[in-house]
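Some structures are shown below for you to check.
Computed from the coordinates by the stated procedures, all read-outs in this text should not be read as laboratory data. Remember, predicted model here, so these are calculated numbers, not experimental data. Cβ atoms are built from the backbone, for glycine too; each structure is taken alone.
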Structure P
Amino acid sequence: MIEFPPGLILILGALPVPFLRGPVRTIWMLALPVAAFVLLYSLPEGNHFAISAFGQQLELLRVDGLSKVFGYIFLIAIFLGVIYSLHVRAIEEHVSGLVYSGAAIGAVFAGDLVSLFVYWELTAISSVFLILASRTPEALAAGMRYLIIQVGSGVLLLAGLIMIWHETGSIAFEHIGIESVGGVLILLAFGIKAAFPLLHNWLQDAYPQATPTGTVLLSAFTTKLAIYALARGYAGTEELIWIGAVMAAFPIFFAVIENDLRRVLAYSLNNQLGFMVVGIGIGTELALNGAAAHAFAHIIYKALLFMSMGAVLHRTGTVLASELGGLYKSMPFTTVFCIIGAASISAFPLFSGFISKSMILSAAAHEGHYFVWGVLLFASAGVFHHSGIKIPFFAFFAHDSGKRPKEAPLNMLIAMALASALCIGIGVWPSALYAILPFHVDYVPYTDSHVLSQVQLLFFSALAFTVLMRTGLYPPELRSTNLDSDWLYRRVGRSILQYCVQTVGSMHSGIYDLVVRRCKRFVEQLYRHHGPHGIIARTWPTGSMVLWVAILLVTYLALYFIDIF
């Protein structure tokens, strides 16, 4: 049995990709996640592949129930992503995608904080190229902001691990908690990557600017790596329950009025992360299983939705709802796949979202968090509005835009078909997913009460959407820019920074001028006395110099004899 980190297979396997061509490159890229998946499946639980560094033991391959389920879904995601991107000629997208996914997988199996930090930063550096590959001014600006925030998250992680190392002498990546300053810093680092409220804007800023294939990969790894890290280090931290509840609720209002459909999906991604964070905060076995299961299901159906919008963008050049509609006539397969993804994220019975989301809702109710349960129920109705209905309706139906593009490329259709099959397969056969969750599962999703309550929720949500549309009260799709909390630091913060820079610049100029004037005056005085025409430079008679030397000698001798007596 080979004991080797699966993530390194992808990272090292990305190196020869620029030198391969045609079918050889295709086969090579598809073989990498398959080989890593087979390796992971064969690995027994325990710590493997340890090395010594910094006087510590670095565990590069810790295999347990939690890391394994995230490892499986990350490898499935990169396999689908490779298929979806086979038509792309830009080598940097393929290389960065493989390195990015490999770094995320490496972080999942890291048993110590130092290894986690290295992989954490590698995900940030490698993923930014998926945004920059769009080669637009907007993508460049968003990519730079994304990189600053993601690297900043790593800096906080590094500061936290140093403090914990100093306090405990250990760098093991186990439960951390918020009892120490280091633990709070690491939680903040994880929170940035998980897009906590007020720390979330990088997600809506960067993801819609990435390439169609890049957005699919970005949706799978960065935030879900943070979910894994939170589950590993902060399970049962009650503050996460309330953070997650806010995360699940607030994006709904932005998604409903958003015109860019990829930004709508970015907000709904934030919404779904809130469910997972609530499950981690509750911290029971049912809640943690629910968070892991929902992360697994979410990666697939969210990738499917981004794939469908990526196909629309690839064929039409836009994903603005105000410019789309009627695409079902020329893109029927993409339409069907999008509807399957929409049904999954909306938690329709027999689709993947239903069997995972219900676990978190049940855990919240079972532990007596009834207010949070109500918020999650409201969030479930909201996500049906903005992702379950709005995305397929405005992209493929609604008003006819007159666009008649070709169907998506074959490789895109294959990737969407596989993701759709997984969404349905998990929903119909949940026991297959439950079998690989971190804890033993004693949960039945398809009970009369679960199914009936969810169907009622979906029915009344659809009814509300219909009434709002028929009465003209639903927010129209307009070419506009919606302001989020990032306005505070991108506009107000920039104005304050510019004022501070101007103030400091004025002070610097004043101080500089004063110092220059004083120095100039000093140099002039010095030149006046010691320059070629100065007093010191004048020629003195030899006799006068001998006289002064004699006076100094007499003075010295007098002082010497006085000191003796």
Structure Q
Amino acid sequence: MALNTSYSFDEYLKWRSSVDYYADDTFLQKVTRYFAKDDFEKVDSAARKLSKLASYRWRDIADDIAQPHNRIFMQHYDGHNHRIDRIVRPKALEEMEKEVFGQGIFSSKTLPWERLVKLILIYENGEAGIACPLVCTEGLIALLEQYHDHPELKKILQHCKEGIDGDFGIGAQYLSEIQGGSDVAANDLEAVDNGDHWLLYGKKFFCSATHADYVVITARPRGSEHVGLFVMPSWIDKKNEKRNGYTIDRLKWKLGTAELPTAEITFNGSIAYKVGPIERGIANVVGIVLTHSRLTVGLSAAAGMIRAAREATHYAQFRTAFGFPIHQFPLLKRQLDEINQYAKRTLAGAFKIYERFTSLPGGLKGGLVTDEDIEIQRKRFQVRILIMLQKIVAAWDATDIVRKAISVFGGHGVMEDFSSLPRLLRDNIINELWEGPRNVLLMQIYRDIQRASEWYPVNQLIRDILYNNSDDTIINEITLSFTECMQNNFIYPGQENPRLCLLWENACHNLLHEFQNCALHEVENMQQVASLRK
């Protein structure tokens, strides 16, 4: 006699398949309303329209192309022995990429808050094959908006920002080399001046979004002690697959972001165009390009947590054990409360940082700027520190929160064909490393605050970051930790102090978490705040 095994997940799956990322997320709408203010109606309308794509068509494509049988691969030669280095990607991914970039997200016609909300909705799908090229393109555009003194650079800017005949250019960034990693100043890729353009010779070891049309790339001009910044077109003839003087040696086999081609590349006379002064190369790539990338890590972390929290919460309401829906068990309820709280405060904090980011006069600038009014200098410095803090902390939190969300599903949580959460977990781990691992950025934050201490005392910096919206006791505790660390040089070899290392990590996490708490409090009390502003 057969046992009854008719248990079904259909009720939960029906809910999940019908969720509209924006229309069904009242908190995201509330955050958007608070920060977009007078632009809310336009932003809200645009978000609802894009969400219909992100929540259904793009979600399904993202889930499908993540399957092992759809994994990208290289075809180095065609059938006639021509070297083509073709990156073979699923057709559906290529179609989705055109649809996403075709939205003109970085166009001057797109409002800043509209751009932010659209990016968050796209990032909820956790599809790195799209997400990484998006942020790389944004960084490329920001760079060329400040430096486009060559006709080719103007064309590239137009192609990526506004599109040409409906086609939008896609950007990438190639910075890391095998000997240096995050130490970009150790670059050996050589740039040779060839009059109207430069020629690149050497190797890059981590080249993500290898399929892109244009690349922000660092290289050392022959005979120079500086590392310059360049933009390189990927193709001489894209239609006939003739690359611009380089070969793709191999694709990386990564833990996460499997849909994103990341390669090792050899350059043998690739044409490139100098962007900005050579001596400002590293300052501009860090201060402009990587700052956009690090900002996006915070956005994608928030988006991943939102999706994980939503799906785990509804699954816990659906699933029963020992005669009760599992969300009623106190230990699991506490876990769900934590997951949802982290998701909300990370989202609110990301919006608040973006508000400060978009208010900077003249946009981003490379390096520490000291030729402006002191108040502007301080605002610019706050944003610089906040973006690095968010990159470290939000990426760390996202991995932890997605992992906890997976545990709500029990054994089903680790099943790749049951939900997208295992993929989100792997991709979040990559985000922890992308654009600087935590130890590198923790050291950079320390050095930056130390160097700025003469014109921006640490106690004032912390109070300004928390914009007097935090309890004095908390502000004083964080200030004491920062001050003690600043009084003891412990970040260089030979100066080991494990206690201070741990204190510094905790202090940085505490500062960003309190900033996020302030932003969340601001949003949740928006009616009261609005009346006070009047």
Practice problem: Using helix-only ellipticity at 222 nm (-39500 (n - 2.57) for each DSSP H run of 4 or more, over all residues; to 500) as the calculated read-out, with -23500 as its value, let me know the right label among P, Q. | Solution: P
Quiz item: Thinking only about mean count of other Cβ atoms within 10 Å over residues 233-240, which of P, Q has the largest value?
Solution: P
Quiz prompt | For 2, 10, 19, 21, 17, 12, 9, 6, 4, 1, 0 (P(r) over Cα pairs in 5 Å bins from 0, in percent, for residues 257-416 alone, calculated) the corresponding structure among P, Q | solution = P
Quiz prompt | Given 120, 56, 56 for Cα extents along the principal axes in Å, calculated: source structure among P, Q | solution = P
